[in-house]
Structure P
Amino acid sequence: MQHKLLLATNNKGKIQEFRILLEGIPYQLVTPADCGITTVVDETGESLEENAGLKATILATESKLLALADDSGLEVDFLGGEPGRLSARYAGTDASDAERVSYLLARLKGVPCKERSARFRCVIALATPDGDVKICTGKCEGLIAEAPKGDLGFGYDPIFFIPELGKTMAELPMDIKNKISHRGQAAKKVYQMLKK
């Protein structure tokens, strides 16, 4: 019988990415919705690490399954690391991806290109039902573009420009994005752990 791994998210974009990134591990990936879990974990941690650990631990306990949770954030140097752990709620709790992007671009209006350095950071926590937690991290450096470009990806991808590739994250096909992205790097470490 194949073991189950609970992806502690209902974000369709993240679920799709994880299904690709973790393809080949000896687990069946399930979501809270698949398991009838409606618990929403408040991200009260002070860091990406705390929030990922919190989500994974609570859902592992509730589901009695190995649970994987990630917390990702965009850190803009000019804004002192904002939005960081508040990336998903930066323009308000009910804001759409487009509204968050607009809000961030408005905060950087007039800031020259060389001062728009930023990174995506991802922390993935793997928790067992008995409370054992392992943390994997990944990051991707880039610049904040002046306008959104591309319709692949989600979140801040359309304004996250990668100078080496001359494209935003939202212009990259999934196979390339998964090789270089913060989530791709962290997931690769998880994959190695779970493959054993």
Structure Q
Amino acid sequence: MIFLGTGITDNIPPIKNIYSTLGTSTYICPDCDGYEITDKQTVVLGGGNAGAGMALTLLYWSKDIIYVNHLKSKIDDEYREKLKANHIPVIEEEVCEVHVDAQQQLTGIQLGSGKIIKAEKAFTAFKGNKLNNDLALQLGVQVNENNHVVIHPRTKETNIKGVWAGGDLVAHSEQVTISMGDGTQAAIWIHKRLLGQPLPYD
């Protein structure tokens, strides 16, 4: 029996010190961690419309937001107008370093020009996250139009008997609790399969 939980690899540029702040003062998912920036100085590090959309989403928690278009990608006029209307400054410059304190908490970012922008929190918003479905494809597992693995909703088994999957490989939610639930649910039916008991669709 095989359970696939290879998930997604987020696209995060190799900016100096950024990795040491991930999950503690730099975040990826607003649904998971938006509350962490409540009323705090926050910088969004991103590219083009993806970063602009993230900055606008975060207004629910904080009005003190700066968007740094690190990739200097095109931002559509619609997004620029919304950013301007919500008083979100846009900086078209690369970030060369994340400044941290002794506890590896973000204190600001340094731009390529040398300018330092103080901030308490940060979010990243870059396209190009990698769905790690290579092994699933090698096994002949069915995927949907977004290349996520297709599973039975109750048992979490794929179209290949004895191959199960869960978490972000199945649905891009980036929620640990959902991944844990998928694994727990699959374990129940894997055990039944090992005991030789029929599954609902056998």
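Every read-out reported here was derived from the displayed coordinates using simple, explicitly stated rules and does not represent laboratory data. Everything numeric in this text was worked out from a predicted model, so none of it was measured. Cβ atoms are built from the backbone, for glycine too; each structure is taken alone.
Table for the structure above
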quantity: For -9000 (helix-only ellipticity at 222 nm (-39500 (n - 2.57) for each DSSP H run of 4 or more, over all residues; to 500), calculated) the corresponding structure among P, Q; calculated: P
quantity: Test item: FRET efficiency 1/(1 + (r/R0)^6) of positions 13 and 117 (r between Cβ atoms, R0 = 25 Å, to 0.05) calculated as 0.55, pick one of P, Q; calculated: P
quantity: Structures P, Q, by volume of the Cα convex hull per residue in Å³: label with the highest value; calculated: Q
quantity: Given 25 for relative contact order in percent (Cα under 8 Å, 6 or more apart), calculated: source structure among P, Q; calculated: Q
quantity: Winner on distance in nm of label points 7 Å out along Cα→Cβ at positions 5 and 29 once structures P, Q are ranked, highest first; calculated: Q
quantity: Entry that produces 1.66 once Cα Rg over 2.2 N^0.38 Å, for residues 101-180 alone is calculated, selected from P, Q; calculated: Q
